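The following blocks contain the structures, represented as structure tokens.
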Structure I
Amino acid sequence: MEMMTEQTIEGYESVKTWRRDLSDQWGGDPIAEEPEKLQALARFCEFVGEDPDTIIGRCFRVRKSDGERVISAKWRAHYAGKIREFREHNPDQESQRLGTNVLSFLIHNGVLIQV
């Protein structure tokens, strides 16, 4: 995976969804006002070696019985663990905020997750 920058990460659909939902919820453009949100997501993507759309895509599966798109408990648990590891690898004061920004990204893309 190529190195993520704020400019390259903004092109992903899941990041556009996150930005739109945050703007709808809070007004203005929270990502423009707080660029550390994108920086945290870029660092997390590098940490797990996946792009934002891949992360969101893995968190869902299509249920065989009715074809409905549902959360994948396996992948949700996987990323909850990765967020914990990510925080541990960033033990300074910003580790909590880094994890919170990644959680915000997941939640605004329909992945309800707790760490």
Structure II
Amino acid sequence: MTAQPEHRAEELIPRPERTITALRAALAVVAPDRLLEMQTEQAEAITKAIDSDTLDPLRGFLLRWAVVVEIERYPATASKLRRAEYLMQVAAEADDSRRHALVAAEIVRAAYRALGT
């Protein structure tokens, strides 16, 4: 089960560049309720980068938010992810929870693949 082919026609915005400015602008369109979360994680990534004297925390931050935007650019896929995450948490049976977790994980993996990572 892959996420990309199902929603190709319903893209809200083009894929943004993997920069803080571009990802923030894209997020403001596709998931504005997550801007504060992004800002908080950006500050944490900057602090970690300074403390560790490496850009790896910033690279990780950019990739994480590129994946979030990649999923949110497709409303049907974003909705499917949220549904799977919810059902995973409320499932009465472990097998059901695992099945929903697999759906969520495949959506996230598809976003990483779409970004070439």
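Have a look at I, II and say which one yields 30 for percent of Cα pairs over 18 Å apart, for residues 20-75 alone, as calculated.
II
Given a value of 14, 47, 32, 7, 1 for P(r) over Cα pairs in 10 Å bins from 0, in percent, point me to the structure among I, II it was derived from.
Corresponding structure: I.
Match the computed value 29 of relative contact order in percent (Cα under 8 Å, 6 or more apart) to one of the structures I, II, and report its label.
I
Identify the structure, out of I, II, from whose coordinates helix-only ellipticity at 222 nm (-39500 (n - 2.57) for each DSSP H run of 4 or more, over all residues; to 500) was calculated to give -24000.
Computed on structure II.
Where a number appears in this text, it was derived from the coordinates with a stated rule and is not lab data. All of these numbers come straight from a predicted model, not from anything done at the bench.
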